[in-house]
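Peer 1: Structures for review follow.
Quick note: the coordinates plus some simple rules give every number you see, no bench work behind them. Quick caveat: nothing in here was measured; it's all calculated off a predicted structure. Cβ atoms are built from the backbone, for glycine too; each structure is taken alone.
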Structure I
Amino acid sequence: MGKLIRIVLRQRPADAVTIIFVLFLMALSLVFYSDIPKAPFLICLYAILLFTQIAIIKIKDRDKVFRFIHDLFFPALCVVIIFDSLEWLVHYVNPDDIDPILVRIDYMIFNNHPTVMLERIANPFLTDVLQIAYSTYYLIPISFGVLLLRNNQREDFERSLFLIMFCFYLSYLGYILMPALGPRFAIDHLHSTELRGLFVAEHIQNFLNYLEGIKRDAFPSGHTAVALIVLYLAYRFRRGFFWILLPVVLALLFSTVYCRYHYVIDLIAGLGLTIVTIIMGELYYKWWIHLTDR
């Protein structure tokens, strides 16, 4: 067992953290097997991801195509598949949503519900712009990774990929431990108007709802944490891209509340998650470099 752990930890950190998290989800599915309707499917899904990850590690140096799969395609696929699988896992492992607590905290801070307060400035054009900004969350990490690879910043890419993956998985762990639906479901009855756009908002909303379904993925805000992690990494490794990214990320953060996906306390927790990711991730990455150098 100790030898297996050492083998896993010697892999590049982005691969190691994926293997560990997939094993964790597989173990969780086994422990709560009788409570999870789709437990056999989830176990098979996680096993396929695990064996595929191992296979890709073995063949990654044989061809440029396999290298691309290892660098970008499979990590992005893992993030999406694992996130999608949480719909069949979280509510059965932890059925108690914490929305009432989050609603109360937001109300204590603002003496009102922030999503209700933002109805005063809601208009179709702004809704379109902010819904697009919200959707850039899916493109920001990939575009940054491509930029680093195109500029032959391999070492910076490996560090960035690990920190981004680590942040994703920590946010998923938060969804399991503290499930919450978010204000668009939990306090929808308090909203007096629907968010309607001019051209694209409804189409994007429907598409995201189709892709994501109804998940307990509000707390902490992964949109906040991942966007801030990429912003931090851009400041370190591609300063010019940082200044391009900054207004996009600010709009994204505002959109999470305006579009009713998150409470404000989710964003605060997302900021905390960013800090935890950087501190723990950098410590682990330095340890891994020392381990592999030896």
Structure II
Amino acid sequence: MQPFFEFSADVKQAMENEEPILALESTIISHGMPYPQNLETALAVEQIARDHGATPATIAIMNGKIKIGLSRHELEQFAQDKHVVKASRRDLPIVLSEKLSAGTTVAATLFCAARAGIKIFATGGIGGVHRGDDQDISADLIELARTPVAVICAGAKAILDLPRTLEFLETMSVPVIGYRTRVLPAFYTDTTSYSLPATAQDVTNLATMLKTHWQLGMSSGILITNPIPAEFAIPSEVIEPVIAKALQKALQQNITGKAITPFLLSEVAYLTQGKSLEANIALIKNNVRLGAELACSISD
């Protein structure tokens, strides 16, 4: 592991002192938001983690090294780099051997966080089963099924097929817990009609569930769905026609594979005149807050 991994001074110190650490992914910086909002958001969420007692470990690949934690200078450099590629788990050997820089998807971040010994990871939304093609399944779901890390998100991205995504998670034995909700949130939207199998009303309750999962030796991750704050939510009747329009444009332009999600997020932001970007920023901040509190709770 060591030839490929580099730990920031803050993360290294937190590990040595057995202090709470929260993993953060980097495709939200490289492919999820435009500059300078991506940098502003990255710096803001790292500060939120610190304010709530956890050391942030933003995970990214820079010049052929897996970085577990980025310095301020590295974050600035990464946010402005036009040549950063998008790397899922399968891409890691190629990206590292070619000495490229890459934003790590949820799947790749999960893999790297687990190898680094970090047990809590906060992101915006996970990938899932794509609409119109139930064979197009995000590697995020597969990685969740085999990596015992807790992932806090605002649900699966609203551009996906949510019922099939939930069904896949059930098939793969991934526990899905709603934080103060009994239904699946859908990224921009805080509520849907899809019931969840479990709910937790506070961080202590969540921590107990996680510890039990790990003590049993379960091999899967745990998905914690944390609804976007209501004041930033976009009602489904508003966002759904926008998503449908974006999906139609992607189909017309034959955009598929790893390019589809960044395209759709960008198109939705354009069609909502930036409201979806505001929602995206609000939900990731909310997830990082919960993630930091949970990281502190499991280390008590």
Structure III
Amino acid sequence: MNELKFIKYITKRFSAKKPVIKGIGDDCAVLEYTKTKYMLFTTDMIIEGTHFSKNAPPYKIGWKSMAVNISDVAAMGGLPKYALVSCGIPKNKSVRFLRDMIKGIAKICKKFNIQVIGGDTNASGKVTVNVTLAGEVEKKCLITRSGARTGDLAFVTGALGEGRRKHMHFLPRLREARILAKNFKINSMIDLSDGLAMDLARLTEASKKGARIYKSLIPLSEKSEPIDRSIYSGEDFELLFTASKPESKKIIKRMGKKEDLPVTLIGEILDKRFGVKLVEDDGKARQLKPKGFAHL
């Protein structure tokens, strides 16, 4: 059973009930909180051999363990607040290794004003770090995967293709997400943890839509992998979002005035019957298969 099928199976087993507004199937769970805000919950685990190498610096392991969760909160338009951190550590690891890992967690928490309020530790065959992050979002700013509309334009932040090189010390796009959520009507958003192809498939499936993405418009970093690999390779942790054409014009106009919103138009949302297609440089459209970084 692959990851997508496993998540579908879990979703059928556990249906959301009040005060849960949105349960399994988005970057964060959404709960009723105050009159003007929702509470956000997310959790992500990183494991030696799957998400980082055996020789990865412990400081960067700590940083990434928190960063991947902050990216989830960003994708919902929210702000991270409180974290629980659980670690599985091999017995042969030194005290210095543990301290350096905690320094990485502490550094990124300080940068994003997050309090670590608890967790757990256990002996483990491989280094494993699991973070549960709670946050909040103004009700008017909440963005989900399922809100894309036919006719929306699709954008990504930053540039793709360098995830495998930079994934251990990436900076979550929280600032950009908050600018978008507070200043524009963003219909849908997801963070690109598993690759553009896979996460676009998740967004369109949640929204019951199709999409057309233009290969020539996809922004690549200077040291990116070839584009045909960059689309599937994952761990870019940029944001993919959609907005109506009138709202997109406002976003593009803002980009021309300020440099705090590095986004690129890459395609459009279509009716579901058209599927998800990638338009090649010669103008021909081919099916974009939902494959990417594999966790299972």
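Peer 1: Which structure, out of I, II, III, was Kirkwood radius over Cα pairs in Å calculated from, if the result is 20.2? Write out the running numbers ahead of the final one.
Peer 2: Numbers: I: 20.2; II: 18.9; III: 19.6.
Going label by label, the one that fits is I.
Peer 1: Can you say which of I, II, III returns -14000 when helix-only ellipticity at 222 nm (-39500 (n - 2.57) for each DSSP H run of 4 or more, over all residues; to 500) is computed?
Peer 2: On the way: I: -23500; II: -14000; III: -9500.
Going through each structure in turn, the value belongs to II.
Peer 1: Another one. If log10 I(q)/I(0) by the Debye sum over Cα atoms at q = 0.15, 0.21, 0.26 Å⁻¹, for residues 163-226 alone comes out at -0.64, -1.19, -1.31 when worked out from the coordinates, which of I, II, III was used? Write down the numbers at each step before the final one.
Peer 2: Values: I: -0.60, -0.99, -1.15; II: -0.46, -0.87, -1.18; III: -0.64, -1.19, -1.31.
Answer for the origin of the read-out: III.
Peer 1: Upon calculation of Rg/Rh (Cα atoms, Kirkwood Rh), for residues 115-194 alone from the atomic coordinates, which of the structures I, II, III produces 1.04? Before the final figure, lay out each step's value.
Peer 2: Values: I: 1.13; II: 0.94; III: 1.04.
Only one of I, II, III returns 1.04 for Rg/Rh (Cα atoms, Kirkwood Rh), for residues 115-194 alone, namely III.
Peer 1: Now a separate question. To test your reading of the models, identify which of I, II, III gives 19.1 for mean count of other Cβ atoms within 10 Å over residues 27-34 when calculated. Mind dumping the intermediate values first?
Peer 2: Details: I: 14.4; II: 22.6; III: 19.1.
Of the structures listed, the value fits III.
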